[in-house]
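Participant: Multiple structures are listed underneath, in structure tokens.
Laboratory data are not the source of any read-out in this text; all were calculated from the coordinates shown. None of these values were measured; they are calculated from a predicted model.
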Structure 1
Amino acid sequence: MKSPTVLIINGTDNQYDYASKGKLNTLLSNTTAEYLQDKGFEVLRTTVIDGYEATTEDEKWDKADFIIFQFPIYWFSAPAVLKRYFEDVYNGKQYYRRGTEYGRGGLLTDKAYLVSTTWNAPTEVFNKRDTFFNGQSVDEVLSAFHYTHEFIGLKKLPSISFHDVVKNPDADAYVQKLKEHLEKVFKL
């Protein structure tokens, strides 16, 4: 039986002058790769800021059973480098075709994706009325990201997010939380 294949896309950017310069998202991306590889997954990787070729990405996507996006939140969304990746890569004919109704032509229905994000926003501003996000969850705030991936046919797996990462970072706790999440999601 073939080992499951995961494509990990590190969407970190060095746009802002934070002390970490992408180190946390790279740590989490590396943790995911090592953890899943140890559990028997074949791991493919792309770090968007390092550059990529769309045809090579097409090959990775074709081979992957699961796609994991690891990225920081900039202005309530994915970094520009990750959005550019979508523009460059998702234009291939293997991602979608014209459907019978808008948004129903995605061709990647045999694949699933997981989102892992880092936020400066604290946990308590989500899922609670009368806070900045007015009761919305992380996934609701990232609805455009999720619609993009539903459009190409991917099935959504439970997301994970890490909060207050600039003011109160705790990399060791994040790594542990990530491993526990991966174990639960992939039933390892």
Structure 2
Amino acid sequence: MANQELIAALRDADAVKYGEFELSHGGTSNYYVDKYVFETNPRCLELIAAAFAERLGDDKLAGVALGGVPLVAVTSVETGLPYVIARKSQKEYGTANLVEGELTEGEEVVVIEDIATTGQSAIDAAEALRDAGAVVNRVLVVVDREDGASENLADADLELQSLVTASDLLADAPDDIDA
């Protein structure tokens, strides 16, 4: 069952927009879930952290830079679990790490991400974490746009779990909006 309180908070924060939008993977959509709106809204962050906490054991957390960082930080505070940050690409200065923070070989890590469309950002993060020695089997996202992420993640031996889906968010959308 969808988290109705979170759906209401996302809508109240005006995180769901309607119109014509280009997506990061190059496609277009007649709706957009604005992660920066919900990632800067204290009520949304509170609900997201609590919902993620309900789905976690004692695994280490990993936030995907940039969108997953505020989400993993509030979830870490909510649960007391430590976290690392997984970059999508290696920076060319400083330590040049793909994974920032303390990570032990064989440690089980759950990836936290904002929105899953194709799932490629989460796959890239999981690969970086695995290359650093982590065991990664699961990705938690706030919104699954239901555009193939679940299947793509499964192909990478990752299970996708979402707090809400596009269908949940768009249940009361105008008739010309497609989830």
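Participant: The value 22 for relative contact order in percent (Cα under 8 Å, 6 or more apart) was derived from one model only; which of 1, 2 is it?
Facilitator: The correct label is 1.
Participant: OK, next. Here log10 I(q)/I(0) by the Debye sum over Cα atoms at q = 0.14, 0.20 Å⁻¹ has been calculated and equals -0.80, -1.57, so which of 1, 2 was it run on?
Facilitator: Attributed to the structure labelled 1.
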